[in-house]
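Multiple structures are listed underneath, in structure tokens.
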Structure 1
């Protein structure tokens, strides 16, 4: 109902235009862009520090990290493939002896 209202459409269009102009002004401002880049860089550095601290804490408590669990999962998958291969070969040998 409100979507079809011409006044609401005009308000939305005006709002979109103004937001677009503001975004364009901000992105053309070198100081603003540099500040955003600095904030992103610092956030990523903080995340890296936090991740490292968490790995250290988990290690100190003798608990596995996500990477440790993923390595273990990969090893288990490899073992399952190997066992399946061995099982297939054993079945083939048993079948050949029966014939």
Structure 2
């Protein structure tokens, strides 16, 4: 990729990102009173994070089985009310354990 194409892609992504972040402030000048929209918008960050993270779990390791084990360990730790660091450590330990068994 040459510098010219890179700059075009960069400015396009910058513009789109800025518009997506600025448009709600421009269009929604009043506070939302609808309980449905407040609830819907409150869950958007979590759903986007899950949509980006969950597929990556299965493809980040060498073996699919260790990705599945990491997912199960992370979900179990989070359902038990553990914090983010403990959840990440549980998933990492599961990957190391399963990869140690497979290899």
Structure 3
């Protein structure tokens, strides 16, 4: 009698990790006009006028506001783009990134 292996082999499942996310934060300052902040939020982060205004007001009242959450590379790129746009127009507007917990 021949011995045959009748067990089925299972393929190991490859688990891919989701990339860690980073928050883009708008830091309030007393020099950048509100209208310009709204323009930057609309242009760089593709927010609607109402959403941009609401987020700008939260930053104005609380000092900082989460604008969006992206992967690290995209968050850093968006923050840099927004800061560069502000500097080109002579404003000290500041966006930073930090890991999401």
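Only the coordinates and a few stated rules stand behind these numbers; no lab work does. Here the structure is a predicted model, which is why all the values come from computation and not from measurement. Cβ atoms are built from the backbone, for glycine too; each structure is taken alone.
Any idea which of 1, 2, 3 comes out highest on distance in nm of label points 7 Å out along Cα→Cβ at positions 21 and 69?
On the way: 1: 5.1; 2: 4.0; 3: 0.3.
Result for distance in nm of label points 7 Å out along Cα→Cβ at positions 21 and 69 over 1, 2, 3: largest is 1.
Out of 1, 2, 3, which one gives -14000 for helix-only ellipticity at 222 nm (-39500 (n - 2.57) for each DSSP H run of 4 or more, over all residues; to 500) as computed from the coordinates?
Derived from the structure labelled 3.
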